[in-house]
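Q: Input: structures, listed below.
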Structure I
Amino acid sequence: MTTSINADYFAPVNTQTWVNGRHNVRCVKVIQESWDVCTFCFMAQQPVMFFFKPGQFVTLELEIDNKQVMRSYTISSSPSVPYSFSITVKRVMGGVVSNWLHDNMSVGMELAVHGPVGNFNCIDYPSEKVLLLSGGVGITPVMSMARWWFDTNAEVDVTFVHSARTPRDLIYPRELDHMASREGNFSLHMIVERMHNGLTWNGYRGFLDFDKLKMVAPDFMEREIFCCGPAPYMKAIKSLLIDKGFDMSHYHEESFGATPESIVEDAIEMAEVAQEEADAINREDLLSVEFAHQGKSIQITKDETIHNAAAKLDLHIPKACGMGICGTCKVLVKSGETQMEHNGGITDEDVESGYVLSCCTVPLSDVCVEF
C-alpha cells in the first residue's frame, strides 16, 4: 500500500522561542490527575519552543462573567518537552478561576498567557544534590524540576518528599514511582496526614517533622532545598531548617501566593480619592506621568506607582499579583527616570531595554510611558 504525503510535510518549521510577554495558546489536552486536580496542556497555533526555567510560572488572561481576570499558575511540565506546556490546578472551594478552569476549560479553547517568569527555579541555583519538598498542589514547580532532570539524564541526586492530606490526594504518584524505579539517584518519599476510607497506605503518616526529615534525607544539610506548598507548610519547614542551623542561602521557596480575586481597580473611586489627595499636596511635590499612545497624563506623588497613575486615568494595565512577580503589568518607559522594586517578574534584558513593572515602579522625574 502506497501512502501519498504532501511535500509540505517535510518542509522545515520556522520555530519561534518563547519569551516573556503575551502569547495566544490553545488547550490541547485535559488530564484528571486526582479527584480534584486537573492538568491543562497548551500549545501555540504556530510552532513555538516553550523554553522556561523549571519552577517558573505563567499568568492566564481569562474572561469570567464578562470580567477580565488574571491568575498565575506554576508550569508543571518540563522544557524538555518543548512544544507545549502544562499547568496543574486544584479545585478550590470558592476559587473563581480554579473552579472555572475545571468546569469550562476544554480541548480547543483559546486564551492568552503572560510569562514565563519567576526566581524560583532550579537553573539559577544548580546543585549536585537537591531536596524537593512539596505540600498539596505545591508539587507543581518541583515536579517540573524533577521531570527536567529525569528527561535530561542530569547528574543530580534528588530526594523528593511530597505531603498530602490522604492517599487519594496524592498528585503524580505513578509518574513519580516510575522515576524512582528508573533512577538510582532519585529517592521518593510520600507522607499523608490521615487515611481515607477504603484506601491502603504503607508510607509515612502525619506531618513532615525533624524525625521524618532525618529518615528520608539524613544529609539534608548538604542539599539545595526547593520548597513549595501552603503557607503554613512552608512556614513550618522554614522554621525547622532555621532551628537546625541550615544555611538558608541554599533554601528556596515559591512565594508568589494567591492572586487577588479582582485586578481591575474602581477607576472612578480612585480618581475621586486622587483628587482629594492632590488638593492637599503642594503641587511642587507632584510628578507627571504621560501615557503616549492614549494621549493622557496625570500628576501623582513620588510614592505612587505608574499603575496607580494609569488607574486614575481609567487606563487598564493588566495585572495579576501586584507584587512585581507575575510580570503581567510590564510597560515601556520612553523617557524619564523611575525606581523599580520587583520580585523576579522581569528579565534583565527587558530592564536594559527600558521596561518596568508598573505595579512596583515609582517615578523619580516626569516620565512618558507606553503600553
Structure II
Amino acid sequence: MQYKAYKDGIRLSRLGMGVMRLPIENQDDSRINYEGAKAVIDDCMKKGINYYDTAYIYHGGNSEKFLGQALAEYPRDRFYVADKFNLQADPDFRAQFAEQLRRLKMEYIDFYLLHGIQDNFVEDMLECGCIPYFDKLKKQGKIRYLGFSFHGSPANLKKILKVYSWDFVQIQLNYYDWYFGDAKELYEILTEAKIPVMVMEPVHGGLLADLTEEAGRVLQQGDLKYSQASWAMRWVMGLDNVQVVLSGMANKAQLEDNINTFEEALALTEEDHERIKKAAQIQRSAVAVACTACRYCCPNCPKGLDIPFLLKAYNEAKLGGAWRLAGLDSLPEDKKPSACVNCGSCMKHCPQGFDIPKYMEEMKVMMEKG
C-alpha cells in the first residue's frame, strides 16, 4: 500500500475505504450484511488501508454503527475515521455530533466534514453556527481535522475557503468530470490554496468501470493488466495534491483490484492520458445522465423510488432504444417511473443537480408508447 504524508506526522493510505456501499440484505440499504461487510473491513486493515469514510446518513444511519463495531478490535492509532455533519438530515449540529460519537463508540473523530455542500444551501451552512462549534471541538480534541465535502460551483468553493482555515476538502474528482465538468477548476482552486484534496467518486459511481464497448477498447490498447476501474484510479493518483482516493468497495474482488493498483506507483504516460481522454469522450456520447448512484435522492422520495436504478435504465434506453425499459414492467406500479409525483425533493438533494422528475416523465412516456 502506498502512503502519503499528511501533517503532524500522519501518513494516510492513498486508498481509503468509503463506507457507504457495503453489502446489504434483502435489497434494503439500511440493513448491512455484517458478516460480509466485516470481512471487507478486515481485509482493508490487513492490506494497510487506514482511512475510513462514513457519514450520518449512510445506510440509513447504520454505517457509523457498523464501522465503530468493525474497528473496535483494532488499536485506535492504526486507523483514521472521517465522518460528516449533514445539515439537511438534522440541523442540530450539537446533537448530531454527539450521536455520531455514540454510534462510533469513539472519543474523537479524526477527519470531520460539513457534508456535501451544494450551491442551494451554502449560506445556510455558513450561517447556522456549526463552523465555530466544530472549531471549538477541534480545540478540545474531539475533532482532529476539519474540512468539508463539496458538490457546488467554483465561485462558492472560493467563498467557503474564505471563512475558515480548512484542513482538507473532499471533492468529486475523476477523468470524466475533469474533461466535462468543474473538477479541474475545483482541484486547481484547492491546490492554489494549499489545501489537501480527498477524492470521492474516482470511478464516477461505477461509470468508468463499466465503459461502453467502444470506450473500453480504447483503454485496452494500453496495458491489458489494468481494469477499467484501475485506469481511473491511476489517473486520479497522478494529481500531486490528492491525499486520499476513496472507493466504496463492497466485495473482495473490488478490494483486490484496488489494492493491486495502489501497491504500485506507475505513472501514466502521455499516450495513456490521450487514451483516457478519448475513452471519456466516447463514453460521454453514450451517457444521458451521469448519475453516480450516491443515493442521496432516495431517502427523501415520498414514493420510495429507486432513482439510481431507474436512471440507469434511462441511460440504457437513450443509448439502445425504448425497448430496453421493458425490464421495468416487472416492477410494482408504485415503483415505476410513472409513480413520480414531481415534488422535486430528489433534486434538492442531488449533488449533480439533475432534473430527475423530467427523466421520470420521459421514461413514463417511453414505456406507454412501448
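Q: helix-only ellipticity at 222 nm (-39500 (n - 2.57) for each DSSP H run of 4 or more, over all residues; to 500) computed as -12500: which structure among I, II? It would help to have the intermediate numbers written out before the result.
A: Working: I: -6000; II: -12500.
Label of the source structure: II.
Q: Rank structures I, II by mean count of other Cβ atoms within 10 Å over residues 165-172 and report only the one at the top, that is, the highest. Before the final figure, lay out each step's value.
A: Numbers: I: 18.4; II: 21.2.
Across I, II, mean count of other Cβ atoms within 10 Å over residues 165-172 peaks for II.
Q: A follow-up question, please. State the single structure among I, II that was used to calculate distance in nm of label points 7 Å out along Cα→Cβ at positions 37 and 357, giving 3.3.
A: Values: I: 2.6; II: 3.3.
Value 3.3 for distance in nm of label points 7 Å out along Cα→Cβ at positions 37 and 357 corresponds to II out of I, II.
Q: Okay, next question. With percent of Cα pairs over 29 Å apart as the yardstick, tell me which of I, II scores highest.
A: Working: I: 49; II: 42.
Going through I, II one by one, percent of Cα pairs over 29 Å apart is largest in I.
Q: Then there's this: Work out which structure the value 2.1 belongs to, where distance in nm of label points 7 Å out along Cα→Cβ at positions 29 and 317 was derived from one of I, II.
A: Working: I: 3.8; II: 2.1.
Structure II accounts for this read-out.
Throughout, read-outs are computed from the coordinates displayed, never taken from laboratory work. Every value quoted in this text rests on a predicted model; they were computed, and no experiment measured them. Cβ atoms are built from the backbone, for glycine too; each structure is taken alone.
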